[in-house]
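Please find the structures below.
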Structure P
Amino acid sequence: MSGLAAELLLPVADIGAPEAVLSAVLRAGFRPEHFLAVLSAKEKGVVTAACLGAAAGACALPLRVAVVSRDKALQKQLVASAGIPAAKVLFVGSPSGLAASAVVGEPFRPVVVKPLRGVACGATEIITSMEALDRYTAAWAATDGEILVEERVDFAEEWHLDGVVRDGRLEFLSVGRYVTPCLDVTRGFATQLFVFDPERSADRYRLARTFSAATLDALGLRDGVFHLEAFYRPEKEELWFGECAARPGGGGIPDVVRHKFGVDLAGRGLDAVLARPPALLGAPIAGAVGKVSLPALPGAVTAAPTTDELLALPQVVDGQINVSVGSWMADMRRENRPHGGLAVLAADDEPALLRRMAEVVEWFARRTRIRTDTERETTLLAQGAALGCGFTGVSG
């Protein structure tokens, strides 16, 4: 975790299993009483960290708060009870228990279906027909996982609110926007996001602060870092709740926040949990800062640029390439992760930033070559165009 003077990495088979994590800690020669705080920067480790922190008597998220931050249905129940707009939960439980016609009704109205404790949009779909819903539940019937079916919310923009809360009060807040909805990754769009400038977007920050404070209070999160997703509806100048995690945002968001505001989200969140005095906040830099995920499609990589070449590009201030010659490239359409890599960029304004993001994606896709499972070698750009992936026209 960033914000610490040193790090020791211990291999763990499953960070969601307290037994596995504690075994790794004990094998490394540590005892639970050695730790001042136990937190997780990864979604699947949040409840594990809360359990181990409570057992060790260390500073940690309250167990109830950790569980709420993982259970998407419980979150919506709590925020709705507090009067915060949120999609209506239509069903939660085992797919085998879903009576689709009773849940969705007639005529069929679009719904969003997702794993109850899923991450990175994995297995999350917008369902527009009864047949599609039946296919989804049939695919999940053989698993032990629970699913969530909720109303689909119409919105103009999808926001990400990343910050730190201390003693129930907002200490820091960054307000950003996903350029295309997160679920568009399933259509092959490279995930793009940027943070609004607090001076240029003062009205957005006022709305987001009020919304964030009410939401965190409803969820019981009083100390630590958070990543909150919300849907902006300008016709009523309101935000609808999406979901909230008690950890830093993923996919490069902490890097964007650090470059824009000079704030280490994980470190500042740790300070809040430990009740250490907060560092002074500096002024954000001028201009627009954002991030774009680099695309990935299934195939063996036969050529790819390096991280050094990425960082040498104009306006790229941070980033990494996650593939190399000989590696197998994953499929970006399955979940919202930076499979190919990511680039953090800075520009004078948002339109200039989006244009530069598109150029960097095209540069990477032209320079990267893959051999598909049909033994055909091609550029990533050509393969994306053949499959109708959105990143081939990402700026649109």
Structure Q
Amino acid sequence: MQLTGLKYGKQLMDIVGFPVAETLEEDATKEQIEGLLKKGGGKVVVKPSFMGSVGKKGKAGLVKIVDNYADANQAKKDLCFCTCELGNATHNACGATFEEFVDSDAELYVSITTSTITRTPTMMLIVEGGVEVEDLPDDKKAIIPFNPLEGLKGYHVNDALIKLGCPKAYISPLVQQLPKLWELYNNYGLTMIELNPIRMKKNGKRPLPVACDVKAAFDQDDPAHERITFPKEVFATELTEFETEINQLRTYQGQSDVVELNPNGTILPFMFGGGANSAATEVLGDRAIFSSDFGGNPPYAKMKEIATICYKHFLKNANIVQIIGGKANNTDIFVTIKAMMDALRENIKLNPDISVVIGRGGPNLVQGMIYARDLLDSLKIPYKIFGFDSSMIGVLNYTLELDAWIEANKKK
């Protein structure tokens, strides 16, 4: 997900004229903030801004509702450079927004994405916004697949709202506004758009649906997303120190692609090839420290430097070094294994109790395995080596079982 919040979400909604809470950035003047306080009935919402997708800011206590300029300014100072723990990752804020407070008796959730079941665009509508969608029973959700040639129509929205028992006063305004989201989704390269919550603003006799938070994901291979002139930072991601170091090696032969999954994991996996990457990432789960693909026949110097960086960051707390890949066509197994083993020898003082599991196939396989065997024996490191005829899933499951056994024995 590339876009969260109203810093750029408001720009997205304005394209199709969907009502959205007025938003100011961190450089707003005192007069602008006081004007926003007046518009919001004496209140304003202050939120941090993050690169990429960071949700659950409210649950983390990072959304402040204040009723005067001094508190708004203090909230900005507190939130501009705050951190948010999401899963095993820590995200750093890079600014803050002041958002209009929308007084409302009702909140709704709506999203449009493509269903993996029906292979059609699908709207999800909930009349209890601001909640965890996964926590709601099915009878509280309306999931409406629709024909992309026809698009999202008013009757789709109307029928869903009636089914959910939405108050009658809100149905007509929502029927008028929600189909605009399909225009946005279909014409601007989106793969997902979510508004949560939509608050029903008191606007005379006719309530007005107002988007108070926006999440969106774009297909960057679809030229349609370039119709919106977002700055490049919208599509940037916050890289960890480890990811940054590895990415600097993307300058010559061989791949060096990593995504840090769980810095507190216990399996340090060197994955070679897309198949190994998919299988290992799924099977190892959050025990894997990172997901990687180091295929493409990397030369010795590059592979050794990659391994050294990995060991420097994660070897100390790992239980197992995992080397996994299918039967390579052109990657020299001897060269890559020698590089990883030489780097391990130089960094073994970080964790003398490490274990090694290898599952590979390809050119010079036997020479590579013999080198690994001799070096690991000399270091008195326990190891298990599987050949090209072993099941990759079987090797990964063995690694999981070994990791669980090591963890259990640590506790004893």
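Each reported figure results from applying straightforward, stated rules to the coordinates on display, with no laboratory input. As the structure is a computational prediction, the values presented were derived from the model and not from experiment.
Miscellaneous remarks
- Given -11000 for helix-only ellipticity at 222 nm (-39500 (n - 2.57) for each DSSP H run of 4 or more, over all residues; to 500), calculated: source structure among P, Q: Q
- Comparison of P, Q - label where volume of the Cα convex hull per residue in Å³ is highest: Q
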